[in-house]
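Every number here is computed from the coordinates shown, using simple stated rules; none is lab data. Given the structure is predicted, the values throughout are model-derived calculations rather than measurements. Cβ atoms are built from the backbone, for glycine too; each structure is taken alone.
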Structure 1
Amino acid sequence: MFAITLSLFYAAFLYVFAGSGMEASYSSATSFLYWWYFFWSIVLGVIVLGINLIVILGLTVEGAEELGGKLGGFLGFAGGGAISIFLSIVFLFRRVLYVGGAYLLNTALILNANGVYEWENVRLVLGALFLLIAVMTRSRSSSSSSSHSD
């Protein structure tokens, strides 16, 4: 939500203070939004991958210690792997919605051969819908926790 608000302020600044046209302001703001989500998806993806590897390793070692031997290690690895895979899928789903939604919004405004801007309504609606789903799933999941990262 922070990035969407930031891009809206950026568009307003370009339109009001920089004197850019509405189309140029929209295009710049949605491009900013796309690159913001793209960059943070990579950064957060590396962090999530690192945490998942630590969880898998930790549960493998703990399973080997508590249940003893290779079977316990395998069960700990399987349990840690299942949790990590589930969390990775949820993370990846939301990040695809953020990046894909911003990309679709960015490409929804095109300049045709006559030099006139046209809206591609399907991209505009799908992009807005993707971002709405991503924000709503974030709001729903973060209402039970106290941290907000988007």
Structure 2
Amino acid sequence: MPRRGLGDESWRLALAGDAASLYRAADLLTGDADDLDYEAHRARAFAYAVDGRRDEALAELNEGWTEEWPFPAAYAADVARVRFLAGDYEDALGALRLAAGGAERLEPGLVELVADCVCRAPPLWRHALGVAVAGGTAADRAGAAWAVVRARFA
């Protein structure tokens, strides 16, 4: 499912460690149209995580979640992203398992995040392998498993 608003840009800024831009984006999106309200919370949550404030980041993300958006799998993926940014790779993989579990297709961004967890915490590669095969088509699962193995032995 494509992300609405500035979702992909927020994640790019988070990976770059640009908390200042994330805070600015959150401020600009706050009080905007309802469909962007979650994006404001998401950007602020990523900024908190970049700043090492994991618990505040998770609370901020939760505050933006409504019955309408995001869907549970997308929310779980964002929880995984926050945990990843905070250096909590094992719990990031746990959230990714929820995001991937039973999905008809695996989003490439999720596969990349699973592999990135392995790059940063190689002992978790077996756990990551289980996440990689938790959902998607047979081809998705094979590709995700290969990404984990490549990350582990790179």
Handout entry: Structure from which 2.4 was derived, distance in nm of label points 7 Å out along Cα→Cβ at positions 44 and 92, options 1, 2
Key = 2
Practice task
Rank structures 1, 2 by relative contact order in percent (Cα under 8 Å, 6 or more apart) and report only the one at the top, that is, the highest.
Solution key: 1
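1, 2: which one has distance in nm of label points 7 Å out along Cα→Cβ at positions 20 and 36, as calculated, at 1.3?
On the way: 1: 1.3; 2: 2.3.
Corresponding structure: 1.
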Completion exercise
Candidates 1, 2; distance in nm of label points 7 Å out along Cα→Cβ at positions 76 and 100 computed = 3.7; producing structure is 1
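Looking at structures 1, 2, which one was volume of the Cα convex hull per residue in Å³ calculated from, given that it came out as 93? Intermediate results must be reported in sequence, preceding the final value.
On the way: 1: 123; 2: 93.
Corresponding structure: 2.
Quick one: mean count of other Cβ atoms within 10 Å over residues 12-19 came out at 12.6 when computed from one of 1, 2, so which one is it?
On the way: 1: 12.6; 2: 16.5.
Source structure: 1.
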Practice task
Consider the structures 1, 2: one of them gives -22500 for helix-only ellipticity at 222 nm (-39500 (n - 2.57) for each DSSP H run of 4 or more, over all residues; to 500) as calculated from the coordinates. Say which.
Solution key: 2
